[in-house]
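Each in structure tokens, the structures are laid out below.
Nothing in this text is a laboratory measurement; each read-out follows from the coordinates by a stated rule. Just so it is clear, the structure is predicted and the values come from calculations on it, not from any experiment. Cβ atoms are built from the backbone, for glycine too; each structure is taken alone.
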Structure P
């Protein structure tokens, strides 16, 4: 049994995968969920499906970028389970998870997620999720330098990016709104498509950190007032 966790956005999710099938998927509000309440939700999911923690073989985790608070919650919870049960953690980034909904769309994909502070998290993939431009932080207008012609745009920042592309008469397509919502179960699909990434186990767990890409809003504001 594999547990998937995605806490990179305001709407977090968990999923369970057993015997080559999805057996559980649920969402929760990350703004009212913290490390002390996420674990009971995981236990409830396992119990609902007739399992317990000892049945877990691995954790598949979205490592970011995204909500700093959410990423810390997910990472701390995953590490706690991993250490307690001596099971590995596999990670994927939120931008490739975002792009997954457009797999096989016949066009390059611009994954764009709102990073607050008038910035976006960005990565570019081909239709089969091969990375063309690595994850990074951009100002929205910087998208014009990323060869966006005829691409599909997806993610929470897609409406704003579409406005910019339209204003510059750049042809593109935009994913449907419901495709912007990240599902933890998508991490299982990424494992099927891309294979298992490096496993973080007891010996390497200290090296695993969220993929923030930049400082938090609070850190930036603190520096401005110093």
Structure Q
């Protein structure tokens, strides 16, 4: 399963809500890349819904399987293991990384029991992920080699369009003395052949190393 995250960079957010026996579970999913930012998103939910009793959370930072991946969860006063852990499992089960999920609960007067809480907190996160996918706000995260390609301003627009038509991922274009395309690719030989074709052999790629990037499918 590929790693997934929210489209739009750090700070992107999707919200959804479910009701279970008159208790409201409000979930927000926020793109983040550091523990400090994840905890800030949790604090934002707590401040916005200050009258709610519980603000349970889970976050996953870093690629799946990486030694430095960070996984945290918090039940925030709910019975141990009934909120944060199922939320974390919901994120991981869908392959979500670099995101924090916060579920705010407004008690509806009916006790749900441990099993009911586990199902509700998990469902709140899964519903929010489904909402993000239905809105087209989910992208894959892949480790790719980064390149720059310097072009004349006169040729940049045409060449960029031809590269995109051939499936080349262009992260951004910077304009200065030259127009510089920033490219991410997983096959340097194939990319070099494409660049040679669309620039009539005049384009020179410069490798900048590898990085995790967003890839739309």
Structure R
């Protein structure tokens, strides 16, 4: 939801480090990441308890209270060499490992992507990647970096190509990023694309046939 992105921005503005965890993970994996990452606070939209005794902030209980706080920016200085976030590997080859990303690295990525796809304030991006996957950084922060809009697909809709196609047709985004597997799912479901959309893909091998299908359904 929008609160996910708002929470991430809040943590960064306060000089903290965000650690994204997909709530669909097994409880044992969540507990391991919280302990190994030395998390001090868990921000969630549903109740969660484990043996670590970590403090939990439930957003549904705070939405009304949040409006009573000051809208002034916190006087926190964040350096380019400070950590921005830590994301855990899948653990497919062993124990999941936390990878630390600096503010400098995120900033470099934003400017590089802005230049590469000519992103600007008139754009809108449909975000379909889970925030626990590194690709999501471009989807969530690039639009804000250039003053554009980000449309966040709900978790249930990500399991339905028809729901994503409906969302695409409703908002007609000018930028969309996904893995080749996700794009193939949309193409197979009858996605017709748009003459204005710029397509970004990565994370897996891209077949020639899918590449041609995406070119025929997009601006670039």
Q) Which structure, out of P, Q, R, was mean projected area of the Cα convex hull in nm², for residues 74-129 alone calculated from, if the result is 5.1? A) P
Q | Structure with the greatest value (metric distance in nm of label points 7 Å out along Cα→Cβ at positions 122 and 154, set P, Q, R) | A | Q
(Q) Given a value of 23.9 for mean count of other Cβ atoms within 10 Å over residues 106-113, calculated from one of P, Q, R, which structure does it belong to? (A) P
